[in-house]
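Before anything else, here is the set of structures, which you'll find just below.
A short reminder: the numbers here are calculations on the coordinates, not readings from a lab. Keep in mind that this is a model prediction, so the values were computed, not measured. Cβ atoms are built from the backbone, for glycine too; each structure is taken alone.
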Structure P
Amino acid sequence: MDNRKKILGVMIDCSRDAVMNVTALKRFIDVLSRFGYNMLQLYTEDTYEVQDEPYFGYLRGRYTGAELKEIDNFARSKGIELVPCIQTLAHLNQIMFWPEYRDVNDCNDILLVDNERTYQLIENMFKTLKENFTSNKVNIGMDEAHMLGLGKYLDKHGYKNRFDIILKHLKIVCEIATKYGFKPMMWSDMFFRLANKGNYYVSNKNISEEIINTVPKEVDLVYWDYYSEDENRYDSMLKSHKQFNNDIWFAGGLWSWRGFVPHNNYSIQTTKAAMTACNNNGINNIFVTMWGDNGGECSYFSLLPSLFYTAELSKGNYDDKLIKEKFKKITELDFDEYLNVDLPDIIGKERITTQNPSKYMLYNDFFTGILDSTVKENDKNRYKKYAKILKDFDKSSEYYYIFECYSVLCDCLFTKYDLGVKTRKDYKEKDVESLKTLIKQYTKFTKQLKIFYQKFKELWFKENKPNGFEIHEIRLGGLMLRAESCKARLQDYIDNKIEKIEELEEDILDFTGKGKNYDEKLIIINNYKQSVSVNIL
């Protein structure tokens, strides 16, 4: 019987522009403690202060050593172990901005292996971690270094087997970690991809002895998977991982990374399957990730239902009714009512997915609407209903600011969702009277967008450091200016000041290239530049 203490943790992304401020992080830690979690990982690629590395995290809102000590002390007072989650190979995009780190760059976001300056940097990382964290655990990352050895390393050393390169690097990183008293864990996909021709998921449970014996014994392997509702896939992958001579962790996902709003419902479905497999396989080390891809727009507090649900599943509680009752007792919030934070991304009667129209249709252009082909008649009407539901959330709740922000977002979407489609249609039909009416819609949208900007700004500054918000001011400010510009050109056309609007002359092609049956399509675009324009950004 395994009597080791079970670990249930959360990893929050503090590297995609949103760095949670200390006050909000304490609020979040308090929630985790009440829900039954005992570990928190801070995913910081470069957003922590590193000794002797002034450009590391410079202007990115990095945590100072004093802040990390304060967070660590507070977490321990709540029964939470604060664990650093860093990168020691790839995913170091932002430091490569600085000339200081050009010499340690292999290619893309990957560090140059077999380089003295690289290991000086990594040693400085661990010196800093040792001073500011009391935990002896560390997540060293090591995932998705797909182009390893194919840049500057190739020029210096010639072609080498990627597996050999990464194993040599891993050994050195482990030695540095051990020197400073840390026991490292790392994402396991590297070994699976290298052993299976780039594939992470394997149906064959047998891993070769050669692969198993290459993994340093002191490294824990973290199997991450957020994408499946199939318990069998988790079960198969866990059995494959258990063949290694290493401690195994499972990392699930609570979907906070598709834009402004969360996907609690999908998170619950995938987590239920994953936790069942973990419980059946005796996995004691579990955490759920909360990423912030493409701007960190989503509030981590918007995922309270799936956070609580995960904690209950880890205890073997699969009773929905009991889970919701306990949630109400602990938080004084209605579970199902809180799930309304998912509404802006729920389209029609389709199954629960991670589609994110609340982001990609907000930024879809009025005149060059890349995504106009995805709009169905009356699609926008749901947003009028959603706005009211979200606005009617308990105004005395400490989380009302989230619901209010999403309500205003829905107001914007109700006005804008099909505005580009209507504009093109009326223009091509030369329906000047209808275009005059649409002018009012552009004005209305700009006013609504200004309100959303203010509410989103309030949310951001309540939860995050200021750094990174400039990106959203650029995006939303650009959208405001674009709306005004398009409105002005429409007015010029109506007033016969210009003969035509060239963008509206062009037909919009089907975005997917697969026809127009969108009931069977899953449109997911969480990348601002892919929504706003096909031109170079």
Structure Q
Amino acid sequence: MNAEDEAKWITAQKKTFTKWFNNHLRKKGYPPITEIKTGFETGITLMQIVNALYDKPMPKKYNKDPKMRPHKLDNLNLAMEMLTNQAEVKTNFLKNTHLLDGDEKMILGMMWAIILHYAINGISVDEMTAKEGLLLWVQKKTKNYSGVDPPGVKDFSKSWRSGLAFCALIHKHHPDRLDYHSLDQKDAAGNLKLAFDVAESLGIPRLLEVEDVNQDKPDERSIMTYVSEFFHAFANANQAEAAIRRCKKFLDFARKMWDAQNEYETRAQALLDWIGLQDQKFSHFDAGETLEDAKECLSFFRRYVVADKPPKLGEFFDVCALLAEIQTDLKVNHRPAYVPPQGLLPADLDAAFANLNIIEVDYTNQARAHRFTFVHAVDSGLSEDQKAEYKASFNHFDANKNGILSATEFKAALVAVNVSFRDENEFKALFNSLSTGGAMNAGVGLDAYMSYMYNRNADKDDAGQVKDSFATLSGGNNNSISDSQLAHFSADEQQFIRNRAPQNADGTYNFASFVDSNYA
């Protein structure tokens, strides 16, 4: 690399990396970096970025205003211990003197190591596979977008100059935010500006400017850093959408059951009221003393048997069938059985119709049993498209085609389908739990991989998953969701939650109790 090219990449990375660091420092209320040569010399900024990113506590004893070189070196030693030992970021040959003396190349290398570890952690354990996994994600999301595919995104440099790849990523996840098909493929500057403006409005920090990308050879690391922000932003959006879908599905079923139970109680009570009225009529009826009076009594009873009673017997059958549907729906969907109010139990209805003969009873029981066979639980498993996507990801990363994914291959395959791990120990535990073979041949087979993806992504419709979904929407707020966070649901759904969920002293709603009360 000649001196001119080296100066260009140093300038590009300084700008992008500084923006990335300042974005995370700002979230914790720490002062921004203005110049990387001097920004890390006291060690305090490095301590603050490790605290902001990894939530590692600031050292109890550090010099808050170091003036002399030994004091700064002491601080830097503490900061590097936080970075390498606590956060486990590999910095290779970095020394405290590099930071103190403003060695730009070494400082940029440290900043890139932190970005790789934090922003692209979970994509892979090393840069190349991380790049491959992130690139595959981009290719999948931009597939068949005119001007991008073909030829397809090939790298993290020249493929992004037109701005179309950025626009395609945004349109794929938020088609309402820009009209991709109206873009001028020759207007690189306009496309880049549009993409960066829209991305910023979606909460993606503006790490690049138009001139950083609209050049012959944009800096790879800078673009990779920015694209990783798209990946994490859209992956989080996908999780929120899944949480909303699961909560809405839960609410739809709960409301359906609530309405059906109210309908059952209303119709059952109407039947009992009608039977009581008939009992009163026949109890006080005067049969008379003449033949004509007796015939009229028989005629009256015949009219009752032929015209009045049959519709009520039909309604009795329909009400029993409704209750059977309710109980069957609750059972196959793992909810507790419905217990009607005292006086409206099936036994009460049976007692009221005790004058029905055994054939009628047998017929109604047979009809109920037959009706049960047509009630089915809703399939909540994976769609065929999801299964095909997961199998394709497995096959793509099975480099030697032995039907087993190594740890590196498994992690890259997961990233390709939007599953990432910031905690390496969590990933190792997962890999070991799914792995087969000895220590030298450990790996994850297709069946284990597909089983994991099913357990992670299928809508299982159980209490645990629904509560996790509510927790996602509430920001993990201790089993409670606030009134403002109910905005994810329709007005009717919000009102249903307010009416049925226990309300806490602070006005929030206890979704954990609400969900548990609807499951067996």
Item to check | Structure (P, Q) behind the derived value 0.99 of Rg/Rh (Cα atoms, Kirkwood Rh) | outcome: P
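Using distance in nm of label points 7 Å out along Cα→Cβ at positions 142 and 214, single out the structure from P, Q with the greatest value.
Values: P: 1.2; Q: 1.8.
Largest value of distance in nm of label points 7 Å out along Cα→Cβ at positions 142 and 214: Q.
Quick check on the output: -14500 is helix-only ellipticity at 222 nm (-39500 (n - 2.57) for each DSSP H run of 4 or more, over all residues; to 500), derived from one of P, Q. Which one produced it? Don't jump to the answer; show the numbers that get you there.
Values: P: -14500; Q: -19500.
This value belongs to structure P.
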Checklist outcome for this item: From the coordinates of one of P, Q, distance in nm of label points 7 Å out along Cα→Cβ at positions 6 and 262 came out at 2.1; that one is structure P
